[in-house]
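Nothing in this text is a laboratory measurement; each read-out follows from the coordinates by a stated rule. Not measured: the values here are computed from a predicted model. Cβ atoms are built from the backbone, for glycine too; each structure is taken alone.
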Structure 1
Amino acid sequence: MPAANADTPSPAQYPQAQSVEDFRTRLAAVHATMAAAAQRAGRDESEIRLLPVSKTVSEERIRHAVQAGCHQLGENKVQEAKRKAENLADLDIAWSVIGHLQTNKAKDVAAFASEFQALDSHRVAEALDRRLQSAGRSLDVFVQVNTSAEEQKYGLAPEDVAGFLRKLPAFESLRVRGLMTLAVFSADTQRVRECFVLLRELRDQIRETDPDLIGPGDLSMGMSGDYEIAIEEGSTCVRVGQAIFGARSRPDSYYWPTDRPPEQR
């Protein structure tokens, strides 16, 4: 098993995929890795969803990825995701917004996304619900949890999650699917693993006390550098970008906001 996530993977580690055949090869390799990790944990790979993450990827390359079998795609930034959803509307793609959302972007997410994986604010929940009600739509959501206890990161503190979930039934257009986290960006496998264990144990605790609050109790955790560990610790959705599309020019931490205002910490 490779080391846990390094913040800046090299192009040699994740070469760029360009052709349909490139993407088929990458997807097969990722699924094989997922299957091996699931087997180590005594799990069935079929219970783990692969969410390819296409942030910064050109629309031409996304078309090739879709031909290779990618029909669910994750994007961090709403503006980029909205543009791609509009320009690729002829394709069969379900879009998942996996990055922090400001309330003024809720209208856009309500218009095109099938899933939102970074819910950590009642203000955002209210804004999404209002827009979704107007559009006659509903939206699957994951509640983001800050399992690494990094002050600059978005996500709820673990001790605040149950109380947050208790207020979400008021927003009828939101369908809670489970919890999501970002592990610490570190090559220290044990530190990364601890983030995933914490999310799983939190989900299990909520299931015992308030099972109706967490829907199916899915766990969205694991990215290109650490999804094997995440699967070993119970992930049901891994968000894999670079291992499929190729290395990005900036480190992972660039794409996940770390400038959370003090009043939101």
Structure 2
Amino acid sequence: MYNLLKTGGEMTRMRIPIYQVDAFTNEQFKGNPAAICPLQDWIKEDVMQKIAAENNLSETAFFVKKDDAYELRWFTPKGEVDLCGHATLAAAYVICTYIEENVKKITFKTKSGLLEVSKDGGLFTLSFPSREGAKCDTPEELIKGLGKAPIEVYKSRDYLAVFDTEQDILDLELNIDELKKLDGFGVIVTAKGEDVDFVSRFFAPKAGIDEDPVTGSAHCTLVPYWKNKLNKNQFVAWQLSERGGKLYCTDVGETVKIAGEAVSYLEGFINV
């Protein structure tokens, strides 16, 4: 997936393919952009982190094919993460579009175990682990960070703050410095939707992401919550960021299925 380049003297540089894909949308400049770098073999971790920082997207993903599966890793501008939905969808899009055009199911080996992605037409369905939150007290930093107290709070990898209405989510007055003080990875805010089952926003300032446009992994916590509240297991969700994104979700017990579309924005090479 990459070539070694001689650049004068004894110095050797790598030429790594890079694709930028807008995930959870079928329109360019919507959804969540992710950078995807296919590799022949793993390169140094610090180089992957520098590439992610240089890209300055919420996630840059790298994958290496091993036997019948792909090893997959995700990096924010600040560090590696254990689970990322939109970059997994984007990686599957790259594989199906540029590498294995006839493949219908892809298995990724990740820090969160084996993750499967299936393709049906233009729709990619991710099978992710459910991460149901446990009800907890509301941290003072969360109230200050959101500018308003939620009606209830849950905790898994992230804090899940529940509000009454969709407008409450739009009207939050954020204090990013306060959100950085929380001990979770990120903060999910959610409410029942007006035109969809539920809406959300996601903030992870400690990972260098003040607000993520569309967050697949957050739905590992959102879906079991709304299953209990709405007494159903299939949902249409909308993330209320400026770019926006639609997700089709199903709760199947220990697994959450998260489906969406993707569209290509950029193809190129990195020389490092």
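When mean count of other Cβ atoms within 10 Å over residues 93-100 is calculated for each of the structures 1, 2, the largest result comes from 1. Calculated for structures 1, 2, relative contact order in percent (Cα under 8 Å, 6 or more apart) is largest in 1. Looking at distance in nm of label points 7 Å out along Cα→Cβ at positions 29 and 61 for structures 1, 2, the greatest value goes to 2.
Which one of 1, 2 has helix-only ellipticity at 222 nm (-39500 (n - 2.57) for each DSSP H run of 4 or more, over all residues; to 500), as calculated from the coordinates, equal to -5000? Here the read-out was taken from 2.
Given a value of 0.25 for FRET efficiency 1/(1 + (r/R0)^6) of positions 133 and 149 (r between Cβ atoms, R0 = 30 Å, to 0.05), calculated from one of 1, 2, which structure does it belong to?
1
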